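Pasting the structures in now, so scroll down.
Bear in mind these aren't lab numbers, they're just calculated from the coordinates by the rules spelled out. Keep in mind that what you see is a predicted model, and the values were worked out from it rather than measured. Cβ atoms are built from the backbone, for glycine too; each structure is taken alone.
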Structure I
Amino acid sequence: MNNSLQEYLIEKGLFITAISSILVIILIIIFIFLEGLPAMESYGFLNFIFGSLWAPTQGEFGVLTMIVGSLGITLLSLVMAIPLSLFCAIFMAEIAPSNMRKILKPVIETLAGIPSVVYGFFGLITLVPFMREQFGGTGFSMLTASIILTVMILPTIISVSEDAIRSIPSEYKEASLALGATQWQTIQNVIFPAALPGIITAIILGMGRAIGETLAVIMVAGNVTQYPTSLVDPVRALTANIAIEMGYATGLHYNALFGTAIVLFFMIVFLLIIANYLQYKKKVVIGGGYL
């Protein structure tokens, strides 16, 4: 087999693989919409999105409380995870000795491989009683779920952010140090801004993991369809709603759960659009210039 034929086959094989992935995604989206739209049409699109009552036995299918719950859990977990992840990534990439990095890297990768049910079980046995004793209530709350999700998304954001920081050419660092900047000034004003697109990508991946997590959230969030008035109130996420009720749902209730999946789909798309806009449109200032 000559090189040109081999390259042709590899090129076509990669093209078919890419097209197959796209087709699978399109088929999944079509299936979700075909199953979910009947509930939205029957109940009313605006009623479905902005309704506050989810009571399938009474024919009520409002998901706004679960939208608020999902966004609250996701945003709160990101608020806690992003600073911890970035400081850890900077430490591993720029400050930690090589021996320490060799220990930290596999430990963080191991955290990423732990099943979500293990995190949920740990939160159920350890964190829920602690939250109950310290803050009152049942211990099942938006804050509890956010803490568990924070731990779960840390490895993703740390690993991708570290790779982004380490991918910055060494000339940037050397030039900054040669001009008299300290190590921290170099990290703050040169390396971090240059790595920002990759860091935003890491945050996008962490956000996707947080908003799509199901089992761990079910185990510690409380799963009550209500608007949270404080961080220690129980909430129900969109993913949890689907997982809890899909096993016995029939008729319009079954379609309403797929309608919930449609809402979740558009939420993720909207958040990804915002994140990608920040990634590609944000001007990164370096030493008075733009990168």
Structure II
Amino acid sequence: MHSARPKTLAAAFAPVIIGAALAWHDGQFVALNSSIALICAFLIQIGTNFANDYYDFKKGADTEDRIGFVRATAAGLISPEKMLNATILSMGLAFLFGLYLIWIGGWIVLILGLLSLLFGILYTGGPFPLGYNGLGDIFVFLFFGIVAVMTTYYVNALVWSEDAFWASLAVGALSTNILVINNLRDVEQDKKAGKRTLGVLLGETALKIEYTLMVLLAYAIPPHFFVKLHFGWWIFLPVLLLPFAMYLIYKVWFETNKSNLNKVLEQTAQFMALFGIMFTIGILLA
């Protein structure tokens, strides 16, 4: 259960409910399609987390110096073979559920689904792991933001949506911030393990700036929906979370005890979930 990282699953939940809400707003919502998209999103993220647990252990990135959450393989709670099998099972189930969406949405859904599964593995696996070469942030922004929101809308409406694209930028930004906290906490350990995250390549200040900019990007989207896309005042519901956002930015910039960033990581995921729920309500009430 630890390896699934349930406290960060907002990254799978938020994009689907927002994409589905936009489909509802446009009179295109299909409950079954949205439900299967949500199941696939959860399975892909869980499978990615399992893969991270396995490959980080195999590459020696999870050491005794680790201050992050317990990794089951490195801690000896589960064998590497069982963790690899759990990865294959999760990704395999995501593919099986996704067959229905492929039947509904065609070849483009097949391609996006296969890429999501592939890059979930390549995040830490393969000869050029994305997370080890400064590309993790781009992967998360694209696949847990743009791809997840827009594809959810597509499997409902069978057309692409400009509104879904703009909404996906907020989701991608907040998903990326979960990774930013992870990288900020682990800069020293990643450096020793040869893991070249953006924190290792550019320094901690760059991560703090990135976190702040991602929050600002998320909050730039509701005004765009109101002014340019003509949604109602309800779209500003996420503004109620501004004190929470400011608190998180403060902690990112001034927290000196890296172990306390575990709590900030959980809170960043909670913030994303709440932002997603409020933005969804705003869309539905528009």
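Where does the value 14.4 come from, among I, II, when mean count of other Cβ atoms within 10 Å over residues 133-140 is the thing being computed?
Structure I accounts for this read-out.
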Comparison of I, II by Kirkwood radius over Cα pairs in Å - largest value held by
I
Structure responsible for 3.9, with distance in nm of label points 7 Å out along Cα→Cβ at positions 53 and 85 calculated and labels I, II on offer:
I
Where is FRET efficiency 1/(1 + (r/R0)^6) of positions 181 and 229 (r between Cβ atoms, R0 = 30 Å, to 0.05) largest, in which of I, II?
II
So if we calculate mean count of other Cβ atoms within 10 Å over residues 5-12 for every structure here (I, II), which label has the highest result?
II
A value of 23.9 was computed for mean count of other Cβ atoms within 10 Å over residues 157-164; which of I, II is the source structure?
I
